[in-house]
Structure P
């Protein structure tokens, strides 16, 4: 049996704290058994997808990013929801659950909008989602690689 180092244990404790915050926000009436089941399931998925909490980019050049390996098309759907017209609640909840300072929300709005504007390549009548390499769009991919903003 291999030994798990303390840094990984601490990282997953931090992720569990973030996860509990998100569960409190989305379903405050969640009973303890269900909360434990959801936390276990999500932590296992993160452990598996991130190769024991170490990988934030899919191996062999694949498109997935972050500790839960978000694909560009899924990021598009979530970011579009976060920036939904007429609602500031979504971006505020995202910021709160990701420990993002309120003063940084305008930066994330810009990064998210730039991602939406540049992540689709329509070639030969096909819609292909990608991680853009220009403007502020790269910041979203970098954030998924460098921070635990898996609440996306």
Structure Q
């Protein structure tokens, strides 16, 4: 593989790595937002459940209000369940992106090492060529006498 080819591959891998880093941040921020929303839903549920239980205990709720509370609890329970599902899917997405990002870092390091080896090999070849020239010049000046 030539230096130019490895340079291009390395450039592509760096771009891919940067894209993954940006995507990871986006998805992670969404995950945190989803968790906050779930927390809010759960707090609302607890707050209204307490009001409902107080109303039942004090016998101040009529049938219409009890029915309304039950519909609300059903709705918010469904929302909490859906939000937990969203969080689970988002968590899986974060995990996949992280794994891909680790692979991208590994690929980049491998290409950097390959590039270093190519550069080192070119230096060796150039040094060897220069040494041959020096030897030739030395022998042609001093070796012929």
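No lab work stands behind these numbers, since they all come straight from the coordinates. What you see is a predicted model, and the numbers here were worked out from it, not measured in a lab. Cβ atoms are built from the backbone, for glycine too; each structure is taken alone.
Data table
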quantity	calculated
Label whose coordinates, when helix-only ellipticity at 222 nm (-39500 (n - 2.57) for each DSSP H run of 4 or more, over all residues; to 500) is calculated, return -34500 (choices P, Q)	Q
Which of P, Q leads on FRET efficiency 1/(1 + (r/R0)^6) of positions 47 and 119 (r between Cβ atoms, R0 = 30 Å, to 0.05), largest value	P
For 3, 15, 18, 20, 20, 15, 7, 1, 0 (P(r) over Cα pairs in 5 Å bins from 0, in percent, for residues 39-110 alone, calculated) the corresponding structure among P, Q	P
If Cα extents along the principal axes in Å is computed and equals 49, 39, 28, the structure in P, Q	P
Which of P, Q leads on relative contact order in percent (Cα under 8 Å, 6 or more apart), largest value	Q
Origin of the derived value 0.95 (FRET efficiency 1/(1 + (r/R0)^6) of positions 7 and 127 (r between Cβ atoms, R0 = 35 Å, to 0.05); candidates P, Q)	Q
With Rg and Dmax of the Cα atoms in Å, for residues 15-70 alone derived as 20.6, 65, matching label from P, Q	Q
